[in-house]
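Next up, some structures in C-alpha cells.
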Structure P
Amino acid sequence: MKDTGSVTASARAKQARIRNRRGEGGRLREEIIDAAAELLDETGDQHAVTLRAVARRVGIATPSIYPHFPDQPAILLAVVQREFTGLESRLDAALGQAGGDPRRRLLAVCETYLDFAGRHPQRYRTMFGGLWTPSLGDSSLTETDLVTLGAPCMLVLVAALGDCVAAGSVTSTDVSADATALWVGLHGLAHQRVVSPSFPWPQDITERLITSLAHLAETTGT
C-alpha cells in the first residue's frame, strides 16, 4: 500500500519542478526563501536549512540554487532581510493607525514589535541571532550585510522617540542611545515571554517597560 503523504509530497515536488522551468528566476528565488523560512519555523534549527533540504522542499535539484544563492548563509540572510522588511512595514502601518499623538505612536511601535515577536518566535529568534549565528570568512556574507540588518526598523523607533522629545513628553539628550536602550528592553521582554510563558506577567508590563525606558511623562488625563 502506498504512503499517501509520500505520494502527495512527490506530486508537489513534480509540480514545483514544472513550474520553475518557465524561466521565472525571481519566483524561484522567493520559493527558495520560503522553503528556508518554513524549515526554520518547523525545526527551530539553522542547521536544518541545508541546500539539499531547501532544494527538496522546492522540488528542484540542489545545483539550481546556485544561480540565486552562493551558499546556505546567503539563503538565511535573505530570510532575515525579508522578515525585517516585513517588520518595518508593520511598524509603519502601526504609526499610520496611531494618529498624531507622539506618545500613542511610540506605544504603537513598541507594541507592534512585541506582537510580531510573539506571533513569529522562530523567525524572530533567527532575525536576532537566537537561531542563526552568521559567521564571516567562511561564507559569502560581508560585515556590511550583518551591520545593516534591521537598521530601518531601528530608525522607526528612533523617529517615534524623537517625536516624543519634540512634543515635550520625553526628556532625552541622546535619542539614538535611548532608543537603543528601549529596544534592548523590548527584546528582553520578547525573549522572556517565549522562554517563560508560565511566568505571571503583569497585564501592563508592556506599558510599564516602555514608560520607564523611554522616560515618558505620566499622563494626567484622557
Structure Q
Amino acid sequence: MERFVPHFQKAPWPDGARVLHIYAVLGLEDNPALARLVRACHTAMLPFPITPLGDGALHCTLEMVADTTADKITAEERDALLDALRKHLAGAGELDLVAGSPVANRAGAFLDLSPDDGLLDLRERIRAAIREVRGPGALLHDGGRPHISLGYSWATASSDELQTALRRISPSHAPVHVSGVQLLDVQFRQHPRPNGQTAWELSWEPVAELPLGPVRSP
C-alpha cells in the first residue's frame, strides 16, 4: 500500500481544486446490509494508515468532467450538461447490484461491484452526454471496473496484511440499490497526519440529482 494521490488531467490533483463528477451516491440508510459491511471493513482498516470514507461519502465514480476545473464551468454550461445527461439517461433503469468482497490495493481498500453490465451502460450514457456538450477532450480518465472506495491510504503499509484482515469479514457481500446518479462539485484537499505527513481527503457539494427509471433485472 502506498500513499494515495488523486489525479486530474493525468497529473497529481492541485490541492483544493474542485472538479465536476457524476457519482452513484450510496445512501447507507437505504442499504442496511451495505452499512454493516462497510462498518466491518472500517473496523478492519483501523490499524492501517487509511482515511475511511464516512457514511455520507460512499459512492461509485461513474465519470468526471476533466477538461477544466469546476470553477471555470459557467452556470449556463452546467445547465447544458444537465440537459444532455437527462437526455442520455432516459431509459436507464435503477440497478440492483452486489458489493463485495472487500479488496486491499495500493491506494487503500474498496468493494467490488457486480454485475458490471448495468453500471457500464450507465457510464457510457454519461460519457455520451459529456462528449456532446464538452467534446471528447473532457474524458481523460479510465474509470476501471465499478467499485466503492472504502478509504484512501496516507502512508506505506502492507496490503497483504490488510487483505488478510478484510478476508475475515463475513458476510463479505451486500446488496446495493442504485436509484439515481448525482452531478457533484468534488474537492480533494490535503490534511495533516502524524509525523508531518498529509492525507488527501474527499468532499463535495451537490449540483443536481438525476433519478433513474424502474428497476432493471441484472
Report summary line: The highest value of distance in nm of label points 7 Å out along Cα→Cβ at positions 161 and 193 among the shown structures P, Q is in P
Query raised in the report: Among the shown structures P, Q, from which was the value -8500 of helix-only ellipticity at 222 nm (-39500 (n - 2.57) for each DSSP H run of 4 or more, over all residues; to 500) calculated?
Result: Q
Report task. Looking at mean count of other Cβ atoms within 10 Å over residues 97-104, point out which structure of P, Q has the largest value. Result -> Q
Requested in this report: Taking mean count of other Cβ atoms within 10 Å over residues 73-80 as the quantity of interest, name the structure among P, Q where it is greatest.
Outcome: P
Query raised in the report: Hey, relative contact order in percent (Cα under 8 Å, 6 or more apart) derived from one of P, Q reads 18; which structure?
Result: P
Query raised in the report: One of P, Q was used to calculate Kirkwood radius over Cα pairs in Å, giving 17.9; which?
Result: Q
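Bear in mind these aren't lab numbers, they're just calculated from the coordinates by the rules spelled out. Owing to the predicted nature of the structure, the values given are computational and were not obtained by experimental measurement. Cβ atoms are built from the backbone, for glycine too; each structure is taken alone.
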